[in-house]
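Right after this note come the structures.
Please treat every number below as a calculation from the coordinates, not as lab data. Computed from a prediction, not measured in an experiment: that's the story for all the values here. Cβ atoms are built from the backbone, for glycine too; each structure is taken alone.
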Structure I
Amino acid sequence: MDAGIPVIVLDRAIIGDKYTCLIGADNKKIGGHAGKWIVKHLGGKGKLVELKGLMNSTPGQDRNSCIWEGIAGSDIEVIFEADMKWLEPDARKEMESALSRFDKIDLVYAHNDPGAHGAYLAAKVAGREKDIIFLGIDTLPHEGQAYVKQGIMEASFEYPTGGKESILTALNILNGKQVPKKITLKSRVFTKENVDKGGQWLED
């Protein structure tokens, strides 16, 4: 930026404003909607395991803080939480620990789909996968969407990759057009009922 070169920041925000355009989804909105979804599907009460992404990253922090806002006022209890660093093997180990400590787990909220899948695998080995709802975030076609179609996960909240938008923004910059400082990408929730229809858009 100091040299006059346009800079597009994709996915994660940076400290300061030395960029031309920031493109990414709203993790706080996604986390809040996930919380409301949990309350609805558990009938306002139940025992929850939260498997977090890296908690020194803004997505992990946002997906964590807003889940509490989403479940506020309900009787849902977070009985176990751990940082699985976005990694499926770590999520599986943490879920094994949760299963060994708690006889009753109603739902696993993982900050990404590999985390939810790792938790499912641990529960399956323990013979408890049918008693637990698994919820993830990201919804990549080969992960979240596939897991929802297979019935492994009940739902996945989309974090759009922004590839198309970043290329279009770059072309606009190269053609001398003004671009917004920030582009917030819309997100969807995918369930078994709507996954083949392209999910359902999250409303404000």
Structure II
Amino acid sequence: MRILISLFIALLLMAAQASAQETKALIKELQPVAQRSLGTFSQLVTKENYRQMGFESPEEVRSATLGIPIQDFMVRLDRLKKYEPGSRPDELLTATSQVIYPVLVKGQVRSSITLSKTKESWRAVSFGGFNFVKLASSTLMESSKVTGLDYSSYFLVRVPSLNLFFLGFRSNNELMLVPLMDNTGLEFKAGVSMKAERVFSAILPDAKAHNGLPR
């Protein structure tokens, strides 16, 4: 029995290390594209639109730097409707092939750049969205203090059909979700991590009642 437990723990550690290595490899692959996109962003910011882009002055973007990127996953309505409590919640996550880079000025989040993979190449598809990236980044920082995990251990989980947004991470090989906003009806508290199984079980009735149209 002890041998089996030791083997199981070793397999979990190997999986965690592999995941961390994959994340580091992705960041390395994207860095040149992200840097070029930051240069493009600086050309898009003007005296007329700098506030809409999230900056406090037109000049701020010239000294902007990139934060740690966060991968984007979504939960599709059709798959959520078929979810059975007790089954693995990880199976509901669908990678969107998008990565969000916070754009920083003096270490403070100002805006974001979204990269998307089309065929075999990555390119910038969105600039701005500062309100959302500030919310996600502040939630991530606070959660990281609690879990002790690196920022790169987190990823974004969206349930677009229900307008729900979470940060995800794995603890002891279990998927955990951190709500970005309070939801009193579902008893979700912003910033407080929950087991993904509990989250998906809680939103399952709303998913099954959803007619598939945008809300």
Structure III
Amino acid sequence: MGLFSRFARGNLHLTRIEAFSDGVFAIIVTLLVLELKVPELHDHVSVGELWAGLLGILPKFLSWLISFVIVCKFWLNHHHVLSLASHATYGLAWINSLFLMFQSFVPFPTALMGEYPDNALAVSFFGCVMALNTVMFMWLNWYILRNLIKPELAGAEDPHIILKSWVGPLSYLVGASCAWWWNVHAAFVVYALTPLFFITPPEPAGGRG
């Protein structure tokens, strides 16, 4: 218990954690776009060849678009969740760091799915990674609501928000299952629709002004 009690200590500045988190998010969305390469043409004036090349990278574009929206949704909800905390403990700092670690991994499954859009393993792997990322965010949210929520906000947040949040990882796993048992294109659709859940943070009871 002594080890775990140490994580409840500390009165760290939330601004430092927010700044570090924003920097990581900024790097992630930058890395995502690096997979979009300009098609190489044998005939530089051939419209048909360029059009074929652009169609060839369409799966990479879709993968980038889906991941960009997902990461931005995480960033927006992350900002909201940190705003609920009265201060930061070592526990919050480490849970947040673990969440960011999994976020920083997002460009890899994005590139994998974009490169092999017809491969069930590549497409389902993307869904599993996003499900795990969502669970990590839920852990961060739960920790703040349980231990660090501002006194004036106590009772204002939806008491069932963590339970409702399970729609995220379950939807990503449905997409991963579609890739294996039905159609990889259906998985792309599920992945594109899932960020619409909590596309904006939930409003507290009575609003927050």
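Results, tabulated for the structure shown:
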quantity	calculated
Structure responsible for 1.0, with distance in nm of label points 7 Å out along Cα→Cβ at positions 92 and 124 calculated and labels I, II, III on offer	I
Structure from which -11000 was derived, helix-only ellipticity at 222 nm (-39500 (n - 2.57) for each DSSP H run of 4 or more, over all residues; to 500), options I, II, III	I
Identity of the structure behind 12.2 (criterion: mean count of other Cβ atoms within 10 Å over residues 84-91, calculated), options I, II, III	II
